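Next come the structures, one after another.
Rule-based calculations on the coordinates, nothing more; no lab input. The model shown is predicted, which means the values in this text are computed figures rather than measured ones. Cβ atoms are built from the backbone, for glycine too; each structure is taken alone.
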Structure P
Amino acid sequence: METKHIQIKDYNYPLPDERIAKYPLSERDSSKLLVYNKGEVSETTFRHIPDHLPKGALVVMNNTRVIQARLHFRKETGALIEVFVLEPAWPEEYQENFLQRGHVAWYCLVGNLKKWKEGSLRRTVTVGGQDIVLSATRGEVHGTSHRIDFTWEGEATWAEILEAMGELPIPPYLNRDTEESDLQTYQTVYSKIKGSVAAPTAGLHFTERVLADLDAHGIEREEVTLHVGAGTFKPVKSEEIGGHDMHTEHIAVRRTTIERLLQHGGEAIAVGTTSVRTLESLYYMGVLASRGEEDLHIPQWMPYEYAQEEAQLTTTEGLEALLSYMERHELEVLQSSTQIIIAPGYDYHIVRMMITNFHQPQSTLLLLVSAFVKGDWHTIYDYALAHDFRFLSYGDSSLLIP
């Protein structure tokens, strides 16, 4: 069946609320790990994951850091307006945006929009002992979001204002408020680059102890950055996935990472679906670069259209074309974006093993897993449900070896 005609109802399973982990375990690496190895399922504890990975393999992790993206303003009328920052509108580059003083613009979701007809919202926030008045002014509609211009006076950077005023956005299905503990537990221990509005949750199981153990086992590590958007929680509402619009996510990959991938024959073990989407997008960015394209954004359906072409690049050729593009443009870091949808019918190019949590029924992430294990996702999820695994962001994880 053509990928676009996949019925999302075929990717449903019963997930009782009590199986959703509302909080993480006190020790990250004591979570359960399901090991799916060529159709055989077993279980262990996450801290033993290095024993299941081949020596000399390359593990790729997403080092994005979740920002405190929920901002609350109260109008003079008493109405509470929530502004949820999604991605930078000006300056567009994340790190430059966070360092701005005085003015930034972001595309945002606005809660209680009907109560914000006109005028600016204001809130006083204390940063470094100084009181700062932050103003928010609504601009044009951008898809399901609005452009919001934020202005303030003083020396505070936008990053400092978010840190002082924002609330960390935990997933909506946890059905609880963000707590102080989430500020630590909803970040990976290796998170560095601010920009996500949701954590790359497969990475939440890693501890310094497990990372050191990977090194001791001769397993190499690389980091990429994909800023996770709120679209990661967007339900598939169309009957066929051809009617679902994938969200765009921004990625940054160092040139040395692509060189390292080439040293490993273009093969890697991905930590989480965000690393999967980044790595697989790199191959298609190489395809675009080989055609002389300047814009390397990956549209949603490009992989499936490209699969129909007779002459296709090998994984190595794709990565080499991308490296040439970076050398030509004197780039140490590739900044681009991807809208890739990975679903049954997709051919994986780079990812050979995947570490991932258990995803929501009828989600694009479950489609991605199904594509990886050649449709055998029921084996994995039936086992997890029958053996008391915890589900979703704060739940247990799996190692998938197709």
Structure Q
Amino acid sequence: MLGSTGSIGTQALEVIAAHPEALAVDSLAAGGADPALLAQQVRRYHPKAVAVAAPEAAARLGEALAGSGFKPQILAGPDAAAQVAGQGADVVLNGITGGVGLAPTLAALKAGSTLALANKESLVVGGSLVRAAQVRPDQIVPVDSEHSAIAQCLRGGRRAEAERLILTASGGPFRGRARAELQDITPAQALAHPTWDMGPVVTINSATLVNKALELIEAHHLFGFPPDRIDVVVHPQSVVHSMVAFRDGAILAQVSPPDMRLPIALGLTWPERLPGVIGRTEFTQPTAWTFEPVDHHTFPAVELARYAIGASPLHPAVLNAANEVLVAAFLQGRLPYLAIADTLVQLVTQYDPPVFSGATPTLGQVMMAEQWGRDQAAAATDYSTSGHQ
């Protein structure tokens, strides 16, 4: 379990605790910001190994476990998560946030583990590398609710019969607002998501629709559909998690309450379903679900994703890395809300990738593209919060 103290990780452990007859924890990995919670998880789930990214957190974890009787192997450092991911567990659930999740993803695939992938950045940053690392078909099981929904819907027909993928978006807290109404948005306003309880980075990405841009790139790599056959539609109720349109005109949708435990459980046991993971969707009261087109003028990220896929295999890495820096600056009050997407468009469209042989860049080239995106985004955070339009 990678990212065990985060939103995905804690919910995954709830699923595991509810189904001890089917699931057990082999190893845990976390950044190390919350050693007390990590120590609680060790005492409850008894992993053989624990990885922390921050070396100083290893000592604090050891102190928190003192006298508990539990002494797992503790690995520390930036490569620790990749080390435990490559140990050959039956399933590796990658719930890490950000581009740092790529190395553990590659390690899990090369070790032959089934990869339950919640770290969408792995495919966004290194999609071609991830595909090349797979040792068997269908080794990756998506955990994002949208991609889990698509995987479920694709089981309703032959892949060759599927015509379009339809990703649903909640629209975030600013759905329906014009660009002019978003000039003075604060981090607190952007973090107030109407339906999902997520970490701060993912929540801000939902507010800008960058999250949906990343998911479009992820869907392209997961399912092999070109970007012009992947649609995005706003569905504020967040009950229809995504859809697949087939060539005969039929559309299959996956419907469930907005609860991440369902796609997490499917990621752990795919294609089998565990009983009673979440509550039922009831129809005893009048219910209305609505769908709206994306306002691409106010939220340009989705179209930027289509551009990035077509531009080069490295453009998505620039998009993701730059966004991470810009979101951090916004949360710290150093960048206006609108400047996140505006600056992304500017940086991604001006990026000039190196020439590389073949269709697949090297890991080093991917990392260089990420660094370019971070460096350029860091320079852009000098914008005045009052002067940027």
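Couple of notes before you dig in:
- Answer label among P, Q for the case where volume of the Cα convex hull per residue in Å³, for residues 122-321 alone, calculated from the coordinates, equals 142: Q
- Distance in nm of label points 7 Å out along Cα→Cβ at positions 10 and 170 derived as 3.7 - corresponding label from P, Q: P
- Parent structure of the calculated result 2.3, given that distance in nm of label points 7 Å out along Cα→Cβ at positions 178 and 226 is the read-out and P, Q the choices: P
- Sorting P, Q by distance in nm of label points 7 Å out along Cα→Cβ at positions 34 and 354 from high to low puts Q first, with the largest value.
- When helix-only ellipticity at 222 nm (-39500 (n - 2.57) for each DSSP H run of 4 or more, over all residues; to 500) is computed across structures P, Q, the figure -6500 traces back to P.
- Across the set P, Q, relative contact order in percent (Cα under 8 Å, 6 or more apart) reaches its highest value in structure P.
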